[in-house]
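In structure tokens below, several structures.
Bear in mind these aren't lab numbers, they're just calculated from the coordinates by the rules spelled out. Values in this document were obtained by computation on a predicted structure and should not be read as measured data. Cβ atoms are built from the backbone, for glycine too; each structure is taken alone.
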Structure I
Amino acid sequence: MGRPGNDPATGIIGRFAPSPTGDLHFGSLLAALASFCDARHQRGQWLLRIDDIDEPRSVPGSADAIQRTLERYGFHWDGPVRWQSNRQERYVEALSSLVESGLIFACDCSRRSLPTGQVYPGRCRHRRVSDLPVMHHALRLSLSGTVYFDDAIQGVQRFDLAVDVGDSIVWRRDGLVSYALACAVDDADQVTHVVRGADLLEGTGVQLGIIEALGLTPPIYAHLPVAVNTDGDKLSKHSRAPAISELEPVAVLQRAWQVLGQAPLTSGSVGEFWSEAIPAWDIRRVPQQRRCVV
């Protein structure tokens, strides 16, 4: 679905990438709103990608429900919906490139056997993989060095990959690509700007390590404060955050706009909201914090 006034010549491409594990909640709406406004304010494109690689967690009908809610709230995306499940060949290609670089090793460590709250200690690094496929083992990427990036909201970030991140799983023992590899490849291939929650800030270090190992160009990142309830729990499908109302979209959009620190708007309809919000968007006004109570 295109939107008049977008200019592909700007080269700006943003995205919203929900997982089809339930209805859209307020925390997800914050990411959708911020990424949409950031791209449209720069006259860029905005893609909708469904991150459906984790089939066991996907809820039937959820992807369709998410799209209907976005449309009800006035979001318009460019081109067809992207599906990670259609990108398997690209992920295998990326994995093969990492194997050829000598950076992949097989790991049979269970979660229970690893120290809680610490990075992977490198127990299986000696099990280098020289060919695919490898059955019944997770595949990890050996990460080292330091990555830096200037987050558009949180400021300069630095990750010592060996100390802060550790060797990341890029292919699961059940044969599924990891979220880290899929997201890193898709973002590097498809978009220039990623706006998402600050709960994924540390994961950005992993993804930058993967992108660097593949010789790809990373996007520009901006990490929003994560919406939490009064108990400090992140609003998520796991915490049973309620779906956003389809009856009062303007009120919900206005609330999200306020949480993002933007200047007040006077719109009374969804169309009026977007007509005011897109030119008024200022990413510098977004609170430079990791969490916000809603």
Structure II
Amino acid sequence: MDRINEVVLGAPRGFCAGVVRAIDIVNLCLDKFGPPVYVKHQIVHNPYVVEELEKKGAITVDTVDDIPDGSIVVFSAHGSPPEDFENAKKRGLKIIDAVCPLVTRVHNEAKKYHNEGKRVLLVGHKGHQEVKGTMGQAPMTLISDGQDRLIPPWDSSTDVAIITQTTLSVQDTSEAIAEIQNSFSNATVRNDICYATTNRQDAVLAMSGKVDMVLVIGAQNSSNCNRLREVAESLGVAAYLINGPSEIHTEWIKPGYRVGVTSGASTPEILVDEVVKSLTPLKITVIPGVEENISFRLPEELR
């Protein structure tokens, strides 16, 4: 690979408070209860993190039915529908919920608005784990945050409430909300995109005018990582989402390039370090960004 001139690191990048809490929960469960600890869905969307926890005795499963009766189950950071909890209780499982508190807030909003008689609209990605969990909380209609969104043909006076997935594109979500508001005169809006998603997208915006290409470190199934790639691409900068240095294609890199490097909220810093090392830059700079000092309390069972 040709040696590049400079790596420009985005800041903030990497783990958010919800991811740190979720990983801590699995580790603490392993320490307190011993392996195996079953995790419903990937605890966070990063294969490196999942594999490291599985080495310690965590077992990732797709459904509650895959877990032996009486076992420990941790529900993932993305949130789960109520029926998963009901099924786990029936099976006599010890439940530890690692859902991000900011996702729980969206769940509570959905139930509140439904109880107030509003028709709830969720802006999000169909099939994403967070969306599945949120849509299980109350009756609601999913609106895509992309260009293919379809607004329900309800009367314009319908009392609607808009909530959002926490890991969406800030720009696309704003456009989706505006389109919904144009369709309904009585629209209550809660833009629930979380601080970490916003800060990491702002960091990509700040670096994109200063680099020749952007590498986003993270998993292909990570919503917030994909949005970081899309933000750079929207500014005309070549951008690639990779898990680590082995996925870098030599044809992407030209001599003298300035390469922006950032990572999603579920990506450990060790993967960023490995990518930067593989690029062998002449210089490394960091674009200053928002300093994050948020933390979330652990579940009562683990305090």
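In table form, for the structure just shown:
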quantity	calculated
Of the structures I, II, the one that 2, 10, 18, 23, 21, 13, 9, 3, 0 was derived from, the read-out being P(r) over Cα pairs in 5 Å bins from 0, in percent, for residues 100-203 alone	I
Which entry (I, II) yields the derived value 1.2 for distance in nm of label points 7 Å out along Cα→Cβ at positions 228 and 252	II
For 0.8 (distance in nm of label points 7 Å out along Cα→Cβ at positions 12 and 196, calculated) the corresponding structure among I, II	II
Which entry (I, II) yields the derived value 0.40 for FRET efficiency 1/(1 + (r/R0)^6) of positions 108 and 156 (r between Cβ atoms, R0 = 35 Å, to 0.05)	I
Structure responsible for 28, with relative contact order in percent (Cα under 8 Å, 6 or more apart) calculated and labels I, II on offer	II
